[in-house]
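These are the structures in question, set out in turn.
No value in this document is a laboratory result; all are computed from the given coordinates. This one's a predicted model, so the numbers in the text were calculated from it and none came from an experiment. Cβ atoms are built from the backbone, for glycine too; each structure is taken alone.
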Structure 1
Amino acid sequence: MRGGPQVVVKPHRHEGVFIAKGKDDALVTLNLVPGESVYGEKRIAVDDADGKKEYRVWNPFRSKIAAAILGGVENIYIKPGLKVLYLGAASGTTVSHVSDILGPEGVCYAVEFSQRSGRDLINVAKKRTNIVTIIEDARYPNRYRMLVGMVDVLFADVAQPDQARILALNASTFLKNDGHFVISIKANCIDSTATPEAVFDREVRKLQQENFKPLEKITLEPYERDHAVVIGKYRPSKKQSKKEES
């Protein structure tokens with residue numbers, strides 16, 4: 001798909017994310033592998049001062065991170081050049097956009113337990129050299145500790161009742177002190193009898209007990225029902241905490 005003169009791509013306030021402004025505005029990422037779609041998404045070719053660039057449309061109905069960005073989240077902390085551990089990578093739809101954001105200097109360690117989704121994920125990673133695919137159960141981070149270095153950001157979309165514990169186990173193994181976490185919470189996976197808001201508040205309290213400092217919570221309507229994303233810091237140093245509070 002050609003962007004042509006009617007489409008203008010501008011940087012979003014989240015570094016590495018862009019907005020394509022045209023007939024319909026769209027959230028996009030700069031394609032790390034020009035000419036290749038990952039899940040049938042539209043691609044937009046734009047000529048600018050640096051030559052031709054290709055962007056991939058990021059569908060918020062298929063990605064919790066895109067939904068959070070369009071919902072106005074303050075910071076996702078996933079930026080070019082960083083190392084990210086992604087739990088619940090599925091077939092690699094969102095992972096591919098994280099790969100675009102991180103660029104050639106960054107790394108995305110993508111963990112997925114399902115063999116079927118894992119096959120798709122491996123195919124995505126074949127062309128994207130900054131993705132390290134790990135087909136393993138995120139409940140047992142020791143099984144892949146030889147493959148993953150210390151990371152700047154930990155993202156989790158595992159939809160399990162004990163997902164706060166899964167996040168904590170991986171954070172204690174791989175996440176730097178003062179690193180950041182992003183967790184997607186699906187209320188009815190945790191407790192289908194309570195209201196979503198009560199479930200989200202309970203999960204935030206669980207995170208606080210595990211050395212996480214939640215900084216922001218955002219629900220994902222209209223893109224996902226009864227979902228929230230919680231974002232924050234891990235084992236914050238006292239100096240950093242004071243800075244953030246001031």
Structure 2
Amino acid sequence: MKEICVQLGCSSLDPENHCFDGDSSYVTGSVENALVRLVGIDAPEIRGLNLYYLRKSGFLRRLDYNLRKYLEPKLTRESIGIHKNLGFEARDFFESILEEDLVLSFEREVFDRYERPIVYLSAKDQDTYNLRLVQAGYAIPYFIYPNAVSPTEEGEFTYDTLEKFRDAAVETKRSNLGIWEYIDRILLPMELRFLTRRELPVKYCADLERNLLYSPQYYFKVCNSFQDHFSKNEKVHVIICDRVYP
């Protein structure tokens with residue numbers, strides 16, 4: 001992947017603020033001051049979720065019964081508070097390890113739905129911040145197809161990047177760091193987002209180890225499998241898909 005040298009940027013509202021949250025940062029240099037999103041990870045959100053208005057909206061009734069049953073135990077004020085606190089901790093940690101001179105590179109996709117560049121970001125000759133946030137327990141792997149899937153000349157696929165991030169998450173889970181201490185009690189970042197937006201899940205979830213594809217409202221089946229296999233010393237490849245590809 002081609003690397004681009006950039007410098008650490010800052011928020012236009014606060015020059016001392018270099019991160020928007022735990023998985024996005026401002027950069028400048030060969031580009032104007034821009035907010036970039038780290039590819040392949042998902043950090044806790046810094047915004048909360050008003051449970052009163054969520055229930056009043058009727059949105060939960062639009063969810064599949066099994067998904068609603070899965071989410072219900074996590075819909076508590078304590079859970080939302082823990083998630084938000086983890087979001088601030090993730091942002092502060094990211095801020096603390098950022099260096100002035102940075103290198104970014106792209107995966108297969110260049111922009112997200114908000115037109116932010118989605119990148120690997122690192123200091124020169126160091127592991128990416130993407131990976132370091134997972135290792136610290138402040139983010140979970142979250143790759144969206146076609147990112148991190150590499151075809152070989154024989155037409156097969158390799159998942160080297162997926163494996164690296166998955167293995168980091170396994171070790172972090174075993175150490176019970178960051179988000180993993182509360183993983184059974186709090187919403188995943190993407191869950192908080194679709195509940196806040198009142199948008200039904202639309203991304204398929206693939207277990208590449210067992211060649212299983214789950215429809216958008218059954219993503220939790222592979223998420224549960226991913227967590228369960230930590231304790232069995234088994235490993236599961238997980239990737240998110242926008243649609244079913246032929």
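Between structures 1, 2, where is distance in nm of label points 7 Å out along Cα→Cβ at positions 54 and 158 highest?
Largest one: structure 2.
Comparing 1, 2, where is FRET efficiency 1/(1 + (r/R0)^6) of positions 94 and 206 (r between Cβ atoms, R0 = 25 Å, to 0.05) highest?
Once FRET efficiency 1/(1 + (r/R0)^6) of positions 94 and 206 (r between Cβ atoms, R0 = 25 Å, to 0.05) is worked out for each structure, 1 has the highest.
Please compute mean count of other Cβ atoms within 10 Å over residues 110-117 for structures 1, 2 and give me the label with the greatest value.
When mean count of other Cβ atoms within 10 Å over residues 110-117 is computed for each of 1, 2, structure 1 gives the biggest number.
Taking mean count of other Cβ atoms within 10 Å over residues 38-45 for each of 1, 2, which is largest? Present the calculation step by step, with values, prior to reporting the outcome.
Working: 1: 16.2; 2: 25.6.
Top value of mean count of other Cβ atoms within 10 Å over residues 38-45 goes to structure 2.
Consider the structures 1, 2: one of them gives 15.4 for Kirkwood radius over Cα pairs in Å, for residues 14-149 alone as calculated from the coordinates. Say which.
Answer for the origin of the read-out: 1.
From 1, 2, which structure was relative contact order in percent (Cα under 8 Å, 6 or more apart) = 15 calculated on?
Derived from 1, not from the others.
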